[in-house]
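*Asks:* Okay, got some structures for you below.
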Structure I
Amino acid sequence: MTKLGLASGALAAAAVAGETPASAAATGSKLRVLLVNGSPHMEGCTYTALHLVAQELQAAGVETEVFHLGTAPVQDCMACGSCKKHPGRCIWDQDCVNELIARARTAHGFVFGSPVYFGHPSGRLLSAMDRAFYAGGDSFAGKPAAAVASSRRAGSLATLDAIQKHFTIAQMPVVSSFYWNEVHGFAPADVMADEEGVSIMRQLGRNMARAVRAYAVVPAPGPVEHKFTHFIR
């Protein structure tokens, strides 16, 4: 299927449904994917994996931006409820989370990458995602997303699972490759020597390019009334 065919088919489906898609693809503006580097190392193994994905996105005509969380402390969510009074903004303004929310608003897809620490994602990435999705969930909702894990040996699947839980609550289509989205190595050169991992990242980039195009032109379904309960009532 060509790029034109995919967009045309989606627009036709929207027309049949009686809906008018208001999207980047429909208006001709550029699609953009935000790649979030959850590693403290700016150009380490996680970045190397994200860079491989970005190369394929760029080759497909999709703009990319790598958002590096950095090495400064990232505050954990305090469940203070301030973001309910001020939607789209976390009360903690001393770190990068509000900037992440702002960048997410104009993105059409996401790739969140993390190293594996003790069999789980980096703490800074989870803290940033918890707050960003809680305070600024509308910036992420309904947009395609993928998780990428970089490990020396093991723990990748638990890492991917923890990251992807944010996507499913935000109704985000989870983009995959032909195997788990993981690379292995102790240094960037090791990652590039992981031939299967490299091919997984490249296929992920191509699949993400297709996903952002499709979801940019197909309008979101109408919402179902959200019933909020707990286990004793």
Structure II
Amino acid sequence: MFTLSGKYNLQKNILRYLALIGGFFIIANGIVCTIQANLGVNPWDVLHIGLSYQTGLSIGRVMQSVGLLLIGLSYILKVRLYIGTLLNMIFLGLFVDLVLYINYIPAPNILGLRILIFISGVALFGMGCAIYISANLGAGPRDSLMLALGKLLPFRLGTVRTFIEVTVTLIGYLLGGPLGLGTVIFALTVGIFMDIGFALVRIFKNTRIYKAFMPEQLQYSTVKQL
């Protein structure tokens, strides 16, 4: 028999994992949108697609392999890993391959439609990141690498992140990855859509659905913990 506290913890964890997995699926759709728009993709996907060209592996499988490598490096560099880090490595690549396989996102030739799909992709990516981060179950493998290098290098995390993004972009481009104007636009705008995503999460926590799902006695005192 569940106590109120036990019921709360169960329901809280259900919401957290739904947010985590749902966020990954939304991000995967955003990634595929940017690929289909053919205007350039985010820096890590320049690398993933370049490696896919060179190895013959699917983009999702490459993402999983790179994620596993980054998790290993982070572990060696003594960065604490969480369940969300492992699930990110597994599900994000899996969902990208699934969306590409089902092929419900078009790849139009008309420039206006390509721009629309690309912007939609950036929006989905940013908001998906906000949703999965809101689950508070751990950073993804790429963010774990940033934290690991941040401990080793005498620079701020923002500088380290920029160094990583530029490096993977250059390597991906040399491997044949799709570097384009969209890559720059993505870098400049994805944060805006992440902020929108965080705002939507806050709005959801004030809806009747959320309040009905969470125990009434605890929902207000714990709403910020999700």
Structure III
Amino acid sequence: MNHRILYGLAAAALFFVVAGTASAEGTFEGRKKCYNCHKGEGETWEKTLHGKAMESLKPGTRKEAKVKAKLDPKKDYTKDKDCVGCHVDGYGKEGGYIIEEPEKFLTGVGCESCHGAGSDYRKIHRKAGEAFEKSQKTMEREKLVEAGQDFEFQEKCNACHLNYEGSPWKGAKKPYTPFTPKVDKKYDFDFDKSVRNDKAMHEHFKLSGTFTGQPMPKFHEEFQKSAKPPVKSDKAGDE
């Protein structure tokens, strides 16, 4: 085969692989659209540590913790590119937070930081919710996974909480977080324990059962047993 044709086919194949990956990842939209269906989760999230994540980067906040981590408590870190990524949604990604043009619905560690950029799966999610409300028709979660929703988001948590030099997490890379277990034992990160921390996570509300099958977060059933009644939302949806 002619080498030029071979290289051309290889380049075309690479383009479609990259394009397909970008499509699967979706675009960050901001949590306001999530709130349309998940009002209760959104309102309780705003009171959490994740909801107030950007506040900790402002000068004069968390003085003792910053001194321990050898940071200047008087400095404004809200525009520091090495810090912002773990305090907002989608920094450096399509539709994500931009330091020069801060968007309040992308500020804080919100819905899409854990569940994935929502542009593609949110539409499917909403239509499935409407279909379930109308005729009790369910949908396999795999459809949402194909559209970019993440149901097993431990790696996303690790990317910030275990991203320090010498971390046991194989994905650790610069810029590292200065808040490590060596600085204070409270920075030891245990996903199973942390995901149950009501100071960090939003409260859980009863879901109608629109989505079925795998993947299902291992704590899903546990949380649903003690979940609160759903808060009336603006649009149909679930999970």
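*Asks:* If helix-only ellipticity at 222 nm (-39500 (n - 2.57) for each DSSP H run of 4 or more, over all residues; to 500) computes to -26500, which of I, II, III did it come from?
*Replies:* For helix-only ellipticity at 222 nm (-39500 (n - 2.57) for each DSSP H run of 4 or more, over all residues; to 500), the value -26500 is produced by structure II.
*Asks:* Give the label, chosen from I, II, III, of the structure having the highest value of Cα Rg over 2.2 N^0.38 Å.
*Replies:* When Cα Rg over 2.2 N^0.38 Å is computed for each of I, II, III, structure III gives the biggest number.
Bear in mind that the values in this text are calculations on the coordinates, not laboratory data. Since this is a predicted model, take the numbers as computed values, not measurements.
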